[in-house]
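Chemist: Listed below are the structures to be examined.
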Structure P
Amino acid sequence: MMNRLSFILSVFYVVCLSHMVSAQTRSTELIQVVVTPDKPDWTYQLGEKASFSVTVLQHQVPLNNVEVRYTIGLEKMKASQSGTVVVKSPYTAVGKAATLQEPGFLRCDVRVTVDGKEYRGIATAGFAPESIQPTQQLPADFWDFWNNAKAAAAKIPMDAKVTLLAERCTEKVNVYQVNIQHFETGARLYGILATPKKVGKYPAVLQVPGAGVRPYSGIINLAEQGIITLQIGIHGVPVTYEAELYDNLRFGALKGYYYSNLDDRDKYYYKRVYLGCVRAVDYLFSLPEFDGGNLAVWGGSQGGALAIITAALDNRVKHLASLYPALCDLTGYLHGRAGGWPHLFNDSNASFLKKEEKIKVSAYYDVVNFARSVQVPGFYTWGYNDDTCPPTSYYAAYNQIKAPKEVYVVQETGHWTFPQQREKVEDWLVKQLK
C-alpha cells in the first residue's frame with residue numbers, strides 16, 4: 001500500500017490563455033485530466049462555497065471540445081451532483097458550487113474517454129479539516145487491554161538472531177537481517193538492521209511497514225548519517241526472499257489479513273502486529289551501539305498508523321513521523337462519511353463485517369484511540385486527494401493529538417508523496433535525533 005519509490009509530478013505550463021495548470025497525477029499517461037478548486041489551498045470555511053473547473057491536456061496542450069463526466073460529493077459517499085460537460089477551454093466550470101455545513105471533504109471526480117480509454121482526475125476541497133472529530137468510541141478498558149497485552153508479550157524471550165548481509169554493506173554501514181521472537185513462543189518478526197561501522201553510541205529510527213507483504217532493503221542513507229535504522233516486516237517471514245514468494249503470500253495465505261479474526265479482540269491479526277512494533281523497540285534498546293534514549297518511529301499508510309500506535313504504546317519512543325495513516329476512524333462509514341483503510345464497514349464489506357462484535361473490536365485497534373495518548377513531537381504529511389486513506393479519517397485521528405505536531409499538506413497528492421515530502425520527513429528526523 002505504501003510506495004517507497006519517489007515519483008515526479010509533471011507540471012504543465014499552458015501558454016494558451018496564459019494559465020499554469022498542475023497535473024494531479026504522477027502518471028505519465030497521454031491524457032491528463034486536471035481538476036482545479038477555486039482556492040489555492042483547497043481549504044474552505046463551513047458554509048463557504050467551493051467550485052471546480054477542469055482542463056484536459058494532451059501533449060501538454062489543452063484538449064478542447066471533449067465531453068467529460070463528473071461527480072461531486074463527500075469522499076467515498078454517494079455523489080450529490082453528477083453530469084456531463086463539454087470542455088471548450090481550459091478551466092471549464094464543472095457542476096454547481098457546493099459547500100459543507102460540517103467539517104469534511106468534498107471531492108470532484110472527472111473522467112474522460114479518449115480513443116476508448118478512460119482517464120481520471122480529482123480535486124478534493126477540505127472544509128474546516130482541523131475540526132473533524134472521530135466517530136469511533138473509546139472503550140473504557142482500552143488501556144487495561146493494551147497494558148495487559150504488553151505485559152504478557154514482554155514475558156516472551158526475544159531470542160534475537162542476526163545474519164550479516166555482506167553484499168548490502170557499505171564503507172560506513174553494516175547491514176543485517178534480524179529476526180526476533182515476539183507476541184507468543186515461536187512467533188518471529190523479521191527486519192533489516194543498518195548500523196554505522198564506526199564505534200560509538202547512536203540514535204535510532206524504527207521504520208514500520210505499509211500494508212502488504214514484500215522484501216526490504218534497509219534504510220542505508222540514514223545509517224550513513226550516524227543513525228541506527230531498523231526496517232521491519234510484520235508477517236513473520238524473512239524479508240530477503242525473491243518477489244515471487246511475497247506475491248504468492250499476498251494473493252494466498254495473507255490475502256485480507258486485516259480482516260482476520262476481527263470478531264475477537266485477542267485474536268485479531270493486528271494484535272500481533274502492534275505488539276511486534278513494541279518488541280522491535282525492545283530490540284533496538286538491546287543494541288550496545290544504541291544511545292539508550294533517542295528513538296523515532298516512522299511509516300506511511302499502514303506504517304503511518306503503526307508509527308502513531310507505537311508512540312502511544314511505548315513511551316521509549318521520543319519522536320514520530322506519519323504519512324497518510326491508515327486504520328483511522330474505522331467506523332466513519334457507519335455515520336455517513338469515509339472511514340479509514342481497510343474500509344472495514346463500507347458498502348462492499350458491510351454484509352460480512354458490519355456486525356456488533358466486529359465494530360466493538362475495531363475500537364481497540366483504531367488509530368484515533370491511540371492518538372489521544374500520543375505525548376511526543378510528530379511530523380505528518382499527506383494530501384487531500386487520497387483515495388486509499390481518506391483525509392476525513394486521518395484528520396479525525398490527527399485532531400486528537402495534543403502533543404507538539406507539524407503537518408505538511410500537499411493538497412494534490414493522493415496515496416503517494418513527492419520526493420520533497422520524503423526529504424522533509426528525513427530532514428525532520430535527523431534534526432530531532434542529532
Structure Q
Amino acid sequence: GTHVAQICLFLLTENGFFPASLLQSSPPRRAREAEREPGDEIERRGDYAIIDLDLARYERIARRFDAEREERTGFLKAGIATHDAGFNALIDRIERVAEASRAPILLSGETGVGKTQLARRIHALKAERGQSSKTFVEVNCATLRGDQAMSTLFGHERGAFTGATAKRRGLLQNAHGGVLFLDEIGELGLDEQAMLLTAIEDKRFVPLGGERPIESDFQLIAGTNRDLNVSVREGRFREDLLARLCLWHFRLPSLRERLADLEPNLDFELERFARQTGRRVVFASDARLAFVRFATSSGARWSHNFRDLGAAVVRMATLAPGGRIRRVEVDDEIARLRATWGDDEPSSSTLRGLLGDAVDELDLFDRVQLEAVVEVCRASDSLSDAGRRLFDKSLARRTSKNDADRLRKYLARFGLEWSVLRAED
C-alpha cells in the first residue's frame with residue numbers, strides 16, 4: 001500500500017482497533033530498466049518482515065523510507081555522488097515533485113547542463129512507481145517549423161496541407177498515459193503554443209485539418225535554455241502558457257556553478273567511456289591534478305557545460321596509451337579547450353598572452369579588473385596618462401597625486417611592467 005495507508009494501519013493496530021500484526025512485504029530488488037545491462041538476470045524472490053509495534057523501533061520504518069528516498073534522488077543524479085549542497089537540495093525537491101505531482105515541469109538552464117537526461121530519469125522513476133506508463137516521447141522544438149510543427153505535435157488528417165497524403169498521429173497522442181518532453185520549448189511558434197496550452201488544460205486537441213478532438217492524458221516536461229520571461233515581453237512566448245509551465249520550475253546550474261562536483265562527474269565520464277568502449281582508462285596522478293586545476297579555474301569557460309567535459313574525457317581517454325592519461329594528453333586537451341573557447345573571450349586571450357598559465361590562478365575579481373586596466377594602459381600615451389584615467393574620480397580627494405607610481409605598483413603585483421604592455425601594441 002501507500003505510505004499513508006501503512007501509517008493508518010500502523011496506528012489502528014498499535015491502538016488495539018485491529019487484533020492483528022502488520023506484515024511488511026516487498027517485491028524483488030531489481031535494477032531499473034534504465035540501469036539494467038543486457039543479459040542481466042531478474043531476481044524473482046521477494047521479502048517480508050513482521051513490523052514490531054514497539055514505538056522505540058518505529059524509527060527503523062522511518063529510516064527505511066529515508067533510505068528509499070535517498071536511493072531515488074541518487075537515481076535522478078545518475079548515481080553521481082555530488083557534493084554541491086544547492087544541487088543536492090534541488091534534486092531532492094524534484095524527486096518529491098515527481099513522486100507527488102503530474103503537473104507540467106519546466107527545466108531551464110544552459111545548453112549541456114543535463115535537462116534531457118534528467119527528464120528521462122524523472123519518467124523512469126515515475127514509471128517504476130506506476131505513476132506513468134513506459135511511454136516517453138521527446139522532441140527538440142528547434143527542429144520543428146511551419147506545418148511540420150503542427151503535424152509533428154498534433155498529427156494531421158489526410159489532405160490537411162500540400163503533401164499530406166495520409167493521416168498521421170501526433171506526438172501528443174503517442175504520449176498518452178506517459179511523459180512528453182519538449183526540449184527548447186521557447187522555439188515553438190505562437191499557434192503551436194496556443195494548441196499546446198489547450199491540450200494541457202483540457203487533455204484534448206484537434207489534429208491539423210481535423211474536426212473531432214482527440215483525448216490524450218500525458219505529463220509535460222519542458223526544457224529551455226532561454227529566459228522565457230524575456231520571450232514573453234518580446235511577444236515570442238505566451239504568458240498564459242508560461243504561467244502553466246512555471247507551477248514547477250527548476251533551473252539547473254551550469255558546471256561553472258558546480259565546481260565542487262567536477263571531480264565526481266569526471267569519474268562518471270571515465271566510467272561511461274569504459275562501458276561504451278570496453279576500455280578502462282585512469283589518470284596519472286599529476287595529470288589528474290593538472291586537469292582539475294585547470295577545470296576549476298576562472299579560465300575554464302565550459303561553454304557547453306557537461307557536454308564539453310564529456311567530450312574532453314573521450315578525447316583524452318581515446319589517445320591515452322596503455323589506458324593511462326598522461327600529462328601530455330592533459331596539456332593538449334587544455335590547449336584545445338582554450339582554442340575552442342578563445343573567440344568567446346578575447347580579453348582573456350590578451351591576459352593569457354601576458355601572463356601565460358598564471359591567468360588560471362587569478363580570481364574572477366582580479367581577472368576582470370586586470371583586463372580593464374590593461375585595456376586602458378594600451379589606449380594611453382604614457383604611464384601617467386593611464387594613471388589619470390584610472391584614478392580620475394578619487395584624484396581631488398587624495399593628498400598623494402602620484403597615480404603613475406600607484407599604477408606601476410598595481411601592475412607589479414601581477415609581474416607586469418608598463419614597457420611590456422606598450423611592446424604588445
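The numbers here are math on the coordinates, done by the rules we state, and not lab data. Note that the coordinates shown come from a computational prediction; the quantities given were computed from them, not determined experimentally. Cβ atoms are built from the backbone, for glycine too; each structure is taken alone.
Chemist: Rank structures P, Q by distance in nm of label points 7 Å out along Cα→Cβ at positions 130 and 386 and report only the one at the top, that is, the highest.
Modeler: Once distance in nm of label points 7 Å out along Cα→Cβ at positions 130 and 386 is worked out for each structure, Q has the highest.
Chemist: Who wins on volume of the Cα convex hull per residue in Å³, for residues 178-393 alone among P, Q, i.e. which is largest?
Modeler: Top value of volume of the Cα convex hull per residue in Å³, for residues 178-393 alone, among P, Q, belongs to structure Q.
Chemist: Can you spot which of P, Q the value 22.6, 69 was calculated from, given it is Rg and Dmax of the Cα atoms in Å?
Modeler: P
Chemist: Given a value of -15000 for helix-only ellipticity at 222 nm (-39500 (n - 2.57) for each DSSP H run of 4 or more, over all residues; to 500), calculated from one of P, Q, which structure does it belong to?
Modeler: This value belongs to structure Q.
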